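The data blocks that follow each hold one structure.
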Structure P
Amino acid sequence: MKACHEAARKSGHRHSIHEEAVVVLSQEGFPGDQYLLRLQAPLTAAQAHPGSFIHLQCHDMLPMRRPLSIMRVDAQAGWIEVLYRVFGAGTHRLAQHQAGTRLSLLGPIGKPFVLHPERPRPLLIGGGVGIPPMIFLAAQIHQSADPWQPLLLMGSETPFPFSPRPSQIMIPDLPPDIIAAMPLMEDWEIPSRLASGQPRPGCHTGHVTELAQHWLKGLDRQQCTEVEIFACGPHPMLAAIARLAAEFALPCQVSLEEFMACAVGGCAGCAVRVQTPDGLVMQRVCVDGPVFDAAAVFP
């Protein structure tokens, strides 16, 4: 552990990573083996930003932690929420914990998303377990005094971990029958729409990138200059979004999903190829990312 923290210090992110003892406040299960976990984690809640993740102990009998994206925080109350899907022994054990269980985490980790006021129409795209960072980013926009005009698009092959409802916020450039929205976004008055590979009421049947392309095609030239894309999801989805961003000449930030061992830069097991002004280099998703310029990782 000491070696991992030393690697994090050398990477320039040492100040932002804590090893914190946390307590499970609640855990709620959803269809598709999905779980919403709320943890009392005041140090992490105080420093987390959209795109940050934690490296969480799943059980005291399992030495390897699991990286989980932060979905929501309440810095004042000192809690964070993560949404995860059971996949393997670690998350299977994690799903069994009840309120009051004590765990350990490292966090918050990673470079976050950065909003730019000169691009006041952020397009947020989340796919599957890549949805949580987009909700965190939407929360930041909701709490901001700046006049943002966001749109959140979400796609999932499994049932959504919430009950979609017909939106009361119209989006002129999308088909009128695509009306399913996330209730939390409706409460925040942020327009959202859903896509699924399975036919679901009010959802676009197909890829979430198709919804994004349809919306972008409806914008005029001036509106298009105000858009920046933010995305998190599986690799093929992010590659498609990078192509879409290039097609419309838009800046695009993507959060990569990679398997991690230490999550603080010590093992380099999550390294990916990144195009820089000095050429192609290997960078670590955990501390050099997870947020990257889409054009740099999907040239």
Structure Q
Amino acid sequence: MEPICLFCKSYSADLERAAALVESTRQFNREALRLVLCVPAKDLNAFKARIGSEGVEWVSDEEIVAHTSADSRKRLAEMPGGLTQQVVKSEFWRLGVAQNYLCLDSDCLFVRPFGASDFIASDGHPYSVLHEGKPWRQFCVTHGLGWAVRADEAEKSRGRELLGRSGPIYQFGPLPVIWSAKVWKALADNYLAPKGWSLFDAIQAHPVEATWYGEALLAYGAIPIHPREPLFRAYLYLEDYEHDQGFGITPEIIARDYLGVVLQSNWYPKRLRFGKKVAYKLKKFIRLLRGAS
């Protein structure tokens, strides 16, 4: 089993974003780390036709959840898409492809070369995205996004309480993040199994997969914790993107501290509603990202 691979869960509406991610991976994956792209079985042909197989391995959602329980296929079909993707991401470890995986979303783009040492510490254990997110909270409060902080704190508090932890509220993202199969197994063995739960039950009870992983990481000690700040510069809100643009932040500046950029799909698809000026700047920025080195 390999120490680390790249994993992305996508679906038909994100086909073009996934294609851009694969393009950036082919450009910057200096050690040819395995990239596994997962989509629903019904979408596989369309993705393969658009993206091809160079540097990509394909798997379906159904193949992943088939490794869990007998009723998993039925439950997957009945779950809303937002919950389905969380289950699939969190259960990928069961395929045994790698000991750890960088879990990517389709709206990620790499902007500089990367290799295993960006994800795995010198002792062979993965880095963990683990921080308090203070700059993000202050940005939100000063830019009219206080609601986002309140929602995040409520969600993180709930996740912390489920595993019986007190203390600071930690951020375990944003994606992409590095996940260890050992941590997911510890959650399954120590928390889910005694309750008679599967991960389907956990996600339905508290639909934030990164919090389940992060709190299990802290609770069970399955791996040493090597904390890291976010790996990618994540533009979760339009206000965040416009702030950086106003200060002249370029892909070259981003690449000094980050491996890539996330243009969060909650606002990125709506870019054409921003007006011609903003839409033009965003398209130019994306072209610069794709040409970064």
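Each value in this text was obtained by applying a stated rule to the coordinates, not by laboratory testing. Note that this is a predicted model, so its numbers are computed, not measured. Cβ atoms are built from the backbone, for glycine too; each structure is taken alone.
For this structure, a couple of remarks:
- Structure responsible for 22.5, with mean count of other Cβ atoms within 10 Å over residues 190-197 calculated and labels P, Q on offer: P
- helix-only ellipticity at 222 nm (-39500 (n - 2.57) for each DSSP H run of 4 or more, over all residues; to 500) from the coordinates reads -6500; which among P, Q: P
- In this comparison of P, Q, the computed figure 2.4 for distance in nm of label points 7 Å out along Cα→Cβ at positions 78 and 142 is attributed to P.
- Of the structures P, Q, the one that 21 was derived from, the read-out being relative contact order in percent (Cα under 8 Å, 6 or more apart): Q
- Computed over structures P, Q, distance in nm of label points 7 Å out along Cα→Cβ at positions 118 and 214 reaches its largest value in P.
- Distance in nm of label points 7 Å out along Cα→Cβ at positions 22 and 182 derived as 3.3 - corresponding label from P, Q: Q
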